[in-house]
Structure P
Amino acid sequence: MLGYVRGPQASPDHLGVDGSLDELQRLVDAVGGHADLAVLLLAGLDFPDEEEAYRARAEPRGWAARTILGNDTFAVLRAGSERGWGVAVTCGAGINCVGVSPDGRHVRFPSLGVISGDWGGGLDVGMAAVSAAARSEDGRGPRTSLERLVPAHFGLETPTELARALLRGQVATRDVGGLAPLVFEAAVGDAVAGEIVDRLAAEVVTMARAALTRLDLTEEPVDVVLGGGLLRSGNVRLLDGVRAGMSEVGPALSVHLSASPPVVGSALLGLDELGADAEAHERVRRELGEAVARIETRETAPSL
């Protein structure tokens with residue numbers, strides 16, 4: 001590894017291929033040097049043709065002698081498993097899942113949102129809270145503390161005010177994803193919020209079950225790795241729901257949170273490809289993990 005720098009998100013879904021590469025170029029320039037191998041695992045690379053289109057634009061930039069491309073969920077899997085195979089579910093802004101069998105077969109999902117059958121991630125949880133708050137206000141649904149908490153999050157009084165603000169663009173739809181921590185907290189004593197958390201747990205189980213079934217691994221001792229901000233938040237109800245659901249899928253499955261951030265998984269996959277020894281793997285996991293933790297601590301520390 002040449003160094004470690006951190007920048008803003010670079011998903012081609014949001015920035016386009018060239019915009020994504022330009023963002024990465026700034027990071028490459030900050031690190032400096034030419035690498036033997038570049039591992040680019042990005043949200044938004046969901047299909048082989050998308051990977052090839054990205055590769056066609058990336059390789060001429062000359063960052064490395066060889067480039068590996070793929071979806072960021074593969075990084076989550078490698079970060080959370082020393083085997084290099086298993087199933088990973090990541091749940092952050094959206095939800096995604098990959099499965100890799102011991103013989104190298106892959107299972108993936110389009111992960112395009114509702115149009116590809118997905119439900120989960122911050123935006124879906126937030127929208128579910130907005131809907132529940134509105135239905136509580138007008139009597140179509142059960143009463144819930146979300147009726148008060150959801151609009152208050154945006155400095156508004158009622159769900160109707162929030163609905164109109166969203167319609168007019170005064171509140172950005174993407175900001176609704178920020179409601180997820182509020183829903184998790186409310187779920188401790190609010191049945192409606194609890195149902196949203198339970199639905200998310202069920203969706204995580206559903207994706208993992210589908211991947212395991214397609215790989216014919218439900219009876220095998222497989223690592224099921226959980227990653228992404230919502231799952232790594234450590235919400236007890238959510239994680240207990242996932243573990244309970246997965247115990248019904250297969251008796252030998254091992255469900256656990258990723259021990260390291262995804263960038264560590266990308267680095268480990270690079271070392272796998274280069275045939276590095278166990279000591280190099282352990283050093284990267286330890287030192288890169290510590291570097292990420294230091295930067296995240298600085299970014300979240302209150303300013304004085």
Structure Q
Amino acid sequence: MVSGKSILVTGSHRSGTTWVGKMIAASPSVGYIQEPFFPGRRPGICGVIFPYPFAYVTDDNEEAFYRHMEAMLAFRFRLGAALAALKTPRDAAIMLKYGTQFCCSRARRAIPLVKDPLAVFSAEWLARRFDMRVIVMIRHPAAFACSIRRANWRHDFSSFLQQPLLLRDHLSPYEEEIRAFVKEERDILYQAAFLWKLIYSVAHKYRQAHPEWIFLRYEDMASDPLGQFASVFQKLDLDFSPHVQRIIKDYSNPANPSMPRRGSVRFGKRNSKALVQHWKTELTGAEILRLRRGVGDIADGFYLDSDWHAR
């Protein structure tokens with residue numbers, strides 16, 4: 001029996017949130033909503049523009065966000081705003097894609113699934129205010145950093161300093177370090193390690209406070225996709241149908257490429273089991289050691305010493 005509760009899939013970016021979100025959304029009972037927290041997200045999906053990456057919404061500042069999130073979870077596509085923002089034929093194609101998805105999901109009364117790593121710091125508010133079931137994806141710090149470097153995704157840490165509520169509730173122990181990263185740009189691996197530490201210091205608190213949430217390590221999901229997804233579908237009260245199983249097999253098949261084209265971050269079919277191990281060949285021993293020191297003991301809450309071995 002379908003529970004009807006909305007679902008949030010979050011965690012760090014490059015942690016498998018898209019893969020897990022889309023595989024769950026392979027269920028005909030679920031409707032997929034992509035990254036409303038992304039700053040400057042194309043109009044139509046959500047009526048509010050989030051000012052920062054990793055925006056923090058809580059009871060103290062929810063007034064600007066609540067009704068827009070409520071409308072989004074009801075699959076009310078903002079067609080007027082989307083039309084006003086059109087500039088290119090590609091914009092029109094994207095508007096048509098998302099608009100159609102929202103319309104179909106609303107018509108079949110689908111369960112909303114929001115896939116958004118940038119919503120990780122707002123997960124408690126979303127769960128509390130909209131009764132969402134939360135899935136937090138976790139990925140090994142070295143694999144995360146390796147993926148960040150491959151995509152050349154640098155992070156502007158000043159956005160954390162511009163969110164006093166986030167500092168107050170979660171990141172105050174790291175404020176001095178954040179200011180140091182803002183003052184002087186660091187090597188991209190240092191950036192990735194520190195960002196991972198910030199995200200998963202909060203995820204560690206979540207795991208202690210919310211035993212009802214689902215916490216998934218990417219490595220476990222990728223090594224046994226069918227077995228792990230069967231468990232997830234059971235926890236979400238969703239039918240793990242042969243159709244869903246075929247899609248999961250298709251997107252994690254050993255015959256698929258293990259890596260995307262260098263520089264590409266697009267979602268696609270992968271040899272999921274092989275991808276788990278790739279960082280061990282791409283990073284040097286010195287880089288792995290530096291990353292381990294960078295994430296500190298936060299990583300020990302998720303990974304064993306043996307999980308850091310390069311070979």
Structure R
Amino acid sequence: MARVIFRRIAWAIPTLWLIVTISFFLMRAAPGGPFDLERPLDPIVMENLRRIYQFDEPLWRQYLSYVAALAHGDFGPSYYWRDFSVAELFAKALPISAGLGATALALAVVVGSAAGAFGASHARSVLDVAVTATASLGVTLPNFVVAPLLQLAFGLWLKVLPVGGYAEGAPGNLVLPIVVLAAPQVAAVARLTRAAMIEALAAPASRTLRAYGLPRRVVLAHAFRAALIPLVSYLGPAAAAVMTGSVVVETIFGIPGVGRYFVEAALNRDYTLSMGAVILVATAIIVINLIVDVAYVFIDPRVRLD
């Protein structure tokens with residue numbers, strides 16, 4: 001197990017390097033720059049800024065300087081938030097985004113797996129059709145459509161929840177963002193769990209358990225454990241979807257997380273802040289996929305990573 005984890009970590013290093021390299025040159029290839037304003041700066045001021053931030057050097061030298069600083073954990077200064085470094089901005093934003101994403105993912109797994117198991121245990125019933133239809137609707141509706149609808153319903157009509165803002169992490173301000181982030185993943189997990197459990201209930205092992213006269217709850221528990229393998233496999237893509245979805249959700253609800261900083265960095269050509277957000281998301285996805293691979297062994301001992 002330790003050898004497999006070490007090998008995965010070793011593969012993660014060139015993967016991150018490739019992501020950093022592609023992102024660096026793509027951002028520089030886009031038109032405009034961090035100091036291109038609607039009202040142009042004085043040429044002398046622009047020249048000084050370019051010299052201070054090393055934009056007067058060749059692109060390959062800028063790349064080597066950035067990679068060297070990144071190797072020492074330095075994400076560089078923010079070009080837009082000039083009183084802060086990228087690391088200082090992420091020190092405040094990352095816990096907020098991580099809390100939202102982890103809560104939304106946990107909610108999706110709990111609610112989605114419960115709904116899917118319920119639908120599978122009542123297959124072809126009215127309740128099963130309701131679960132399937134609701135899950136299909138949840139998959140098709142994007143979060144930038146769901147968010148305004150929930151703001152309109154719970155914030156303006158019912159007036160029970162704030163429509164936006166962070167308010168230092170007040171629970172009421174986090175309900176709608178978490179629900180919007182979790183909704184499509186709840187639907188996807190429900191559909192995945194239902195399909196896997198129906199297949200497990202039709203397997204010879206489940207038929208044998210029923211033939212021995214074991215209680216229905218025992219058969220369902222056995223089928224649910226068999227359905228965990230595809231569910232765990234989906235956690236990696238689900239985490240990636242939650243993190244990318246937070247870019248839109250944090251912007252809509254005014255949450256000062258990494259996603260909102262990424263949008264502002266893209267609009268203002270803040271190269272270092274954009275690069276930092278890309279690196280954080282890529283690292284999180286790699287780590288989550290590693291955890292998922294290791295979890296296979298504990299769920300099903302027949303699985304061997306080697």
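Kindly point out which one of P, Q, R the value 38 was derived from, the read-out being percent of Cα pairs over 30 Å apart. It was calculated from structure P.
Taking distance in nm of label points 7 Å out along Cα→Cβ at positions 82 and 258 as the criterion, the highest value among P, Q, R goes to Q. If you line up P, Q, R by distance in nm of label points 7 Å out along Cα→Cβ at positions 26 and 178, the top spot, with the largest value, goes to Q. A value of -17000 for helix-only ellipticity at 222 nm (-39500 (n - 2.57) for each DSSP H run of 4 or more, over all residues; to 500), calculated from one of P, Q, R, originates in structure P. Out of P, Q, R, which structure matches 12.2 when mean count of other Cβ atoms within 10 Å over residues 10-17 is calculated? For mean count of other Cβ atoms within 10 Å over residues 10-17, the value 12.2 is produced by structure R. I have 0.25 for FRET efficiency 1/(1 + (r/R0)^6) of positions 50 and 154 (r between Cβ atoms, R0 = 41 Å, to 0.05), calculated from one of the structures P, Q, R. Which structure is it? Label of the source structure: R.
Just so you know, all these numbers are worked out from the coordinates, no wet-lab data involved. This one's a predicted model, so the numbers in the text were calculated from it and none came from an experiment. Cβ atoms are built from the backbone, for glycine too; each structure is taken alone.
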